[in-house]
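Pasting the structures in now, so scroll down.
Just so it is clear, none of the values below were taken in a lab; they were calculated from the coordinates. The model shown is predicted, which means the values in this text are computed figures rather than measured ones. Cβ atoms are built from the backbone, for glycine too; each structure is taken alone.
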Structure I
Amino acid sequence: MSAVQTINPFTGETIQEWQSMDFSLLRSTTAKARSAFAKWEQVTVPKRVERIRSALNYFEQNREAIAADITAQMGRPLVQSRGEIDGLLERFNYLCDIAPEVLQPDTIARKENFHREIMHEPHGVVLIIAAWNYPLLIAASGVASALLAGNTVLLKHSTRTLSIGEHFEKAFGGDDLLQHVVMDHDSTAKIIEEGDINHVVFTGSVAGGEKIYGSTAKRHFDCNLELGGKDGAYVAPDADITPSAAMLVDGAMYNSGQCCCGIERVYVHEKVYDEFLAACKPLIEAYVLGDPLDPNTTQGPLAVASSAKLMEAQISEAIAAGGEIITGGKTRQISQGTFFEPTLLTVSQNDLSIMQEENFGPLLPVMKVPDDAEAIRHINDSPYGLTSVICTSDQSRAESFSKQVKAGTIFMNRCDYLDPALPWSGVKASGKGSSLSRYGLLAMTRPKAIHFRTQF
């Protein structure tokens with residue numbers, strides 16, 4: 001077994017050392033999950049809801065400890081880490097509310113002498129591979145739907161945020177319903193391909209998603225993939241500029257820009273272009289970089305220090321092509337942490353890396369466009385399709401935009417938020433399948449057709 005260290009990105013200190021599980025231990029852990037599944041799938045949905053709501057008390061009772069763990073492990077300001085717990089509770093409670101109805105069998109219209117229905121059976125043992133950037137929320141979407149649907153869970157959390165996996169096990173792990181597993185990439189592929197896994201939920205890179213998809217294909221079962229994003233926004237000429245600028249700046253800068261559905265590129269109609277830039281600049285310059293435990297800090301260090309080099313290269317390319325830095329644009333070192341200044345810049349063309357490649361940092365590149373059609377064309381000119389935003393006072397304009405833009409979620413006058421009542425899904429390289437909503441619950445099941453002849 002190899003050792004895995006969790007490092008504080010601000011201080012550089014080792015927080016904890018974990019032992020990666022060998023394959024024999026992973027097999028025995030999976031066997032426990034299989035045994036637990038045989039019992040859990042027989043529990044009625046209302047009883048599952050009751051059990052899960054009770055487990056949520058753990059997060060309420062341990063708010064400060066969990067928030068402190070998030071901040072220490074990935075550098076987010078403590079006040080933001082506390083808010084993630086509220087998001088987890090919102091998602092779980094909504095799915096608990098709808099599960100008894102959604103998971104009921106679907107009865108087909110009466111046909112004489114026949115009874116027909118569609119049952120929603122759980123997959124079995126679900127492996128959930130969660131990312132570090134929203135360690136509670138990302139895991140919560142899969143865990144809630146999987147458990148409510150009657151599955152048991154193996155939760156593999158990111159090596160950057162391993163203690164969050166431990167918190168989930170403390171909350172939901174009774175009777176082996178959820179077990180936290182620590183494994184490397186090779187062991188992950190092997191347990192999918194050779195172990196007793198029935199479904200995989202993965203959040204991470206496009207390259208990682210392709211490997212997971214290949215592994216599940218070898219055993220002919222499916223997976224849910226939430227991958228990258230390069231989410232584009234359009235500021236229409238009728239937009240209310242002040243709140244639109246505040247919203248998009250927050251969408252780009254929150255969590256140091258380390259969000260797959262954060263705003264990574266903005267197209268602004270030429271009539272309001274200068275006004276929009278002027279509104280954004282003071283908002284971006286107001287961010288305070290520093291110790292994430294300091295209540296005055298509004299931006300913490302990058303969790304992945306190497307992201308700074310990518311952003312520097314993207315900015316250099318944009319400037320060489322005629323772009324201009326309005327504010328920010330530099331890497332800074334504070335304590336042992338690597339920070340990147342919140343950055344506003346203009347760009348002149350859409351084929352630049354800064355407009356095409358995910359950077360996971362606090363950058364807001366802005367491009368002028370003459371009309372709605374060009375904004376839509378640029379937004380669609382991307383390998384990704386997770387979310388897109390239109391800022392407008394005209395709902396009909398937003399509806400036209402929604403019909404043309406290829407993305408899993410279309411926002412009007414908001415961004416960077418997952419409503420648990422709506423499916424979370426991506427198109428193109430942003431992923432496949434759904435989480436949250438009734439569709440996320442049903443994704444954790446397979447349909448079984450019941451076709452009874454009741455009389456010859």
Structure II
Amino acid sequence: MKRVYDVIIVGSGVAGCFAALHLPEDMDILMITKADPEESDSFLAQGGICVLRDAEDYDSFFEDTLRAGHYENRKESVDIMIRSSREIIDELIGYGVDFARDGGELLYTREGAHSKNRILYHDDITGKEITSTLLEHVRHKKNITLRTHTEMVDILAKDNQCDGIIVRTSEGGMEAVFAQNVLWACGGIGGIYEHSTNFPHLTGDALAISLKRGIELENVDYVQIHPTTLYTCRPGRSFLISESVRGEGAVLYNKQGERFVNELLPRDVVTEAIQKQMTKDHMPYVRLSFLTIKDMDVRERFPNIYQKCLEEGYDITREPIPVVPAQHYFMGGVWVDKDSRTSMKHLYAAGETSCNGVHGANRLASNSLLESLVFAERAAKKMAAEWAAEGLVENADRKETATEPKEDEWKLLAKRYDIRKEDYQDMEEYAERCKESIWDAIRKEDEYESNHKNTKCG
């Protein structure tokens with residue numbers, strides 16, 4: 001593996017891909033992903049992506065986002081996201097993203113806690129449509145090297161400056177890779193939960209490193225539980241039943257076949273109602289009915305959900321399906337400013353890894369893809385500006401370390417970056433330590449919130 005790049009991007013979801021595509025083509029970029037490129041949560045996003053429909057929609061979009069977030073949102077970030085949304089959508093269309101249309105006009109749907117229809121979609125696989133399109137463009141860029149099954153285990157940090165990362169290669173070896181800037185776009189923390197809609201390898205690696213290296217975090221206990229995932233007794237990733245089905249008219253029933261909640265309330269409210277109903281009914285699930293959806297063929301509108309449910313023995317055109325809440329999204333994360341800069345120099349974060357304050361204490365449906373794209377682009381533009389002004393700055397330590405024979409390199413890494421190869425020899429043990437450090441941080445934040453009588457979303 002090459003030793004020095006202009007930018008290293010950790011992650012291959014929408015944030016990582018969009019950032020890479022907004023960096024100059026004469027920049028040398030390394031993108032790594034822990035698994036296959038298609039195994040990012042961006043691919044799993046079903047519902048859609050929000051957009052400001054017109055100037056008159058601004059106030060309601062802003063208020064909907066804040067209300068869902070319990071008014072703990074960073075208002076500057078919300079404003080940036082909303083005002084950037086139309087430009088982002090136009091750019092996605094330019095890349096070839098195929099949003100649903102009627103006679104050439106874009107179709108907009110509505111989801112929970114939205115006051116009006118402002119969500120664009122592609123069937124029930126919007127995330128896959130957007131991410132696969134962007135990834136294909138990344139693969140055609142000669143200046144971008146994409147390495148799969150390559151895991152970041154630590155960063156090279158000294159004097160609050162990031163000089164690169166330590167990676168575990170697909171062959172199992174450990175290598176130091178240097179860059180002027182590093183972007184974390186490596187997803188959320190679903191992998192540390194027993195039941196989650198996330199891929200299990202998304203284990204909050206950036207958070208664990210931040211805790212170890214003193215990088216500022218924010219709201220690590222703000223974890224969103226999605227109200228509706230398909231109930232199963234089997235272990236593994238939970239299959240999401242998109243909020244868009246409730247936006248189109250699907251309803252929730254209790255054991256007696258009665259509605260018990262307004263399905264279009266914010267996710268945390270619906271989740272709480274479902275959990276209470278399951279306790280009352282002494283049942284491990286409630287039921288979600290598609291039969292109340294009118295004026296459309298649910299098989300055509302939700303083909304992926306229809307097929308998955310058939311595989312599990314349920315026909316959504318004939319019967320309600322069992323659903324249960326599961327961990328879905330992380331609103332907290334690595335603190336970043338409006339340009340996605342972390343508290344450490346030359347280290348950026350975007351997407352679910354980061355916390356720019358857009359979502360507050362509870363994410364509004366279909367804001368995730370938009371937020372990731374907007375702030376990934378801002379990170380790229382900031383890194384590009386630094387590069388244009390300075391070029392790749394080779395400090396003496398980095399240059400010397402990168403050119404040392406491998407048998408001597410780890411001695412220098414230990415001296416300069418507090419990096420010891422033996423810390424990563426047993427990766428299972430190392431991963432467990434990282435997982436527990438994240439849980440400790442969540443517990444501490446939960447305790448703080450509880451002591452201050454200010455408990456947030458579930």
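Of the structures labelled I, II, one was used to calculate distance in nm of label points 7 Å out along Cα→Cβ at positions 50 and 306, giving 5.0. Name it. Traced to structure I. Out of I, II, which one gives 15, 38, 25, 13, 7, 2 for P(r) over Cα pairs in 10 Å bins from 0, in percent, for residues 98-193 alone as computed from the coordinates? Answer for the origin of the read-out: I. The value 41 for percent of Cα pairs over 32 Å apart was derived from one model only; which of I, II is it? Computed on structure I. Assuming 23 is relative contact order in percent (Cα under 8 Å, 6 or more apart) as calculated from a single structure, say which of I, II it is. Going label by label, the one that fits is II. Where does the value 23.8 come from, among I, II, when mean count of other Cβ atoms within 10 Å over residues 242-249 is the thing being computed? Here the read-out was taken from II. For the set I, II, ranking by mean count of other Cβ atoms within 10 Å over residues 18-25 places II highest.
Which structure, out of I, II, was FRET efficiency 1/(1 + (r/R0)^6) of positions 138 and 362 (r between Cβ atoms, R0 = 25 Å, to 0.05) derived from, given a value of 0.20? Traced to structure II. When FRET efficiency 1/(1 + (r/R0)^6) of positions 274 and 418 (r between Cβ atoms, R0 = 35 Å, to 0.05) is worked out for each of I, II, structure I gives the greatest result. Identify the structure, out of I, II, from whose coordinates mean count of other Cβ atoms within 10 Å over residues 250-257 was calculated to give 23.8. It traces back to I.
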